Structure 1
Amino acid sequence: MRISTSLLVCVGLALGAVRAVGQAAPAAPIPTDLVGNHLAPADQSDQIFNRHGLRVIYQLLYRRPLLVVSWRADDPASLDRAVPAALALKERFGDDLVLLCVERSGRSLADMLRVVCAHRWLCADALWTCELPAGLEVMPSPSFVLTSMWQIGVLTGDLVADRPALEEACAKVVGQRRLGEDDLPDEAHAAWKAFAEGHWTAALKLDRAGDKRRARGLPGDAEAAEVLAKQARILDDALMNELQIATEMMHSGAAAEALRRAELDWKEVEDLPDDDPLRRTTESMLDSLHHETLFAEIEASEALAKLQDKLCRNGPGAPLAASFRKLVKDHPGTKAAERALVYAAMIGGG
């Protein structure tokens, strides 16, 4: 399966280099069917790995800048400088920047993940793949492509040599995600700022801001009201997308994280009218997570998260691989147990 078209458009920038090719020795397989069949194939990829098991590309990218990094597991510059620099940017900008690391040496996904695991890079909520988006085949390794939150190319270059320019560009595109585009009315900037800080109730006042503009009737207010109405629709979509991401976590072995997010979201929407779509969706998600059928999944995902943290802090080792295999036995039939098998295989416990 190739990476979905929503990802292809953001890296079609040619940099004029030869595609890297290599081979790696086969090893024990890592399971790739991490989520199941409840998602539409066109919207997911079984060749992308991330900490929470999410594979629905359009949800992960919606209104988020994307940093695509081309790297090689057999290249010291990639291992020692480029990937760590990218992970530092991801840590700095958090959920407001999507990081996609594309390994270019010809390794399988399983072999690449073993390298990532050994370097203790799995703490970052990055996306890892060996699949080449269109345009990336002409990029050198290591290098990067940065896009805006609408996946429009902003900057390309070398992660180390061009890091000051990249940091400045990241700050700008992340700032636009957090505050909205530069030319928006003040009310829209305030609403997007509230959204970025998790204050949904304040963000949802944007509709009323447009109504006030219309009622005031001063020159330019009608046009501003239309802009605010459009931003309110985009904001509603962004809020719903956050709920959809949490919903997918229920099915991907990260139910405890889904519950944490859902409870925070509920505090922001519980005072909305009963028929509000955001309120209904959040309430439905919470009901599902509190249902007895998900108790085992939440317990298993809590145990998995603790082992993931140990792997990030301490790196791989035989005792930790045994702990992941024990989780599989202790929590049979859960998605978290399926993902524990993945980690055991990464470490080398097969």
Structure 2
Amino acid sequence: MNKSLALGACALLVCGSLSAQTYDDLPAGFTTTADKNYDYFLLPRTSYHPVHIQYAYDLKEIFNTGSPIIQSLSWRRNNYYGNAVPAGSVTMTVNLGYSTALPAAMSSTFANNIAVGKVQIFKGTMNYPAAVKATGPAPWTHVLKIIKPIIFVVQKGTNKSMTVDMVITATTGYTTSTYTMDAAAPDTGGRLSNGSAPSQCKFSNAKYASSLGYSTSNMKSPGSWYVRYGSILPNAPGIMTISGFGLDNKGTWPLPISLTPLGAPNCNWHVGLEAGIWIPVTANASGSATVPTLPIPSGFSGKHFYDHSLWLDQKANKAGLVVGWSSKWYIGTGKAPSANTLYKTADTASSPTGSFRRSYGTHLRLTR
């Protein structure tokens, strides 16, 4: 779908058509993997009603080949999480329109984002099926078919965004929970546990390393990283390491490494012992130890690394060793979809403005 439409006025019909189906999956380039980002407004809980939400998508990613006649809009569950998505209904009004601004420049005023060619494509109640978790991206199960023929004009080049405007006033089946519908967002740094917290590897005060403090806001390349270990024996000395190998990416060492033969039962080491960074750390009187902020150099975007710590406590066991909580860290690429989201919940006063989920693009299939 890379062939561009010629600049100028193009008649865009929105109707139920018997033409051969093509589709655009939006935001382009972000819909082929199961990722952690999700939308919690499409199937809103009762306390959110009424919800006014707008999704802005880049027109460069739409209507490049095939029929320009939209037959349906479809959404899907997020398959990164295991949350149930039950069957239910949504009562809503849906409009389509255009903006002369790119999604990144979306206005906080709802009317500004749909000022060109605004048309109503649906008003009523849609019944949606249950969607169970599976492997990979989910199928497009939540379909809004467009029945009434509607014509509006797109001038690609002047208009930069297509806006889907939804006002949701009631739901059934979605009362108190947040339901994870698929979305894309900027690729930022993140943390996963590299094995569970070492609840059976305890210090002499009967506590174990059960807490961590960190920020992923600058986990990019170049950028920086730090971690703060908590629930450590007060004033205990230790050492931590950074490795390219962990439980899900084992190097030459067979991980995990049991420390029981050394005299530290129920304690396991979760990262590779290949040459890496080793840093001395010492807990304070409150049992907290912060690793100094370390720079992330250029060239590491999209990479992972692991950390683990080892603490000295002569009274804990025969070896006098206790392990900390190990993590797997992801260095973000900063790549973001050309999309944006504006929303207002409990909008009983029909507020003219909303709040942003910046660079969030809810996954949408336009079938044509």
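Have a look at 1, 2 and say which one yields 0.30 for FRET efficiency 1/(1 + (r/R0)^6) of positions 81 and 201 (r between Cβ atoms, R0 = 25 Å, to 0.05), as calculated. Answer for the origin of the read-out: 2.
Work out which structure the value 15.1 belongs to, where mean count of other Cβ atoms within 10 Å over residues 281-288 was derived from one of 1, 2. The value was obtained from structure 2. One of 1, 2 was used to compute mean count of other Cβ atoms within 10 Å over residues 161-168, and the answer was 23.8. Which one was it? Matching structure: 2. Structures 1, 2 were shown, and mean projected area of the Cα convex hull in nm² at 21.8 was computed from 2.
Here helix-only ellipticity at 222 nm (-39500 (n - 2.57) for each DSSP H run of 4 or more, over all residues; to 500) was derived from just one of the structures 1, 2, and that gives -16000; the source is 1. Could you tell me which structure in 1, 2 was used to calculate relative contact order in percent (Cα under 8 Å, 6 or more apart) as 26? Answer for the origin of the read-out: 2.
12.4 is what came out when Kirkwood radius over Cα pairs in Å, for residues 177-248 alone was calculated for one structure; which of 1, 2 is it? Structure 1 accounts for this read-out. Given a value of 1.20 for Cα Rg over 2.2 N^0.38 Å, for residues 57-216 alone, point me to the structure among 1, 2 it was derived from. Only structure 1 yields this read-out.
The numbers here are math on the coordinates, done by the rules we state, and not lab data. This structure is a prediction, so every number in the text was calculated from the model and none was measured. Cβ atoms are built from the backbone, for glycine too; each structure is taken alone.
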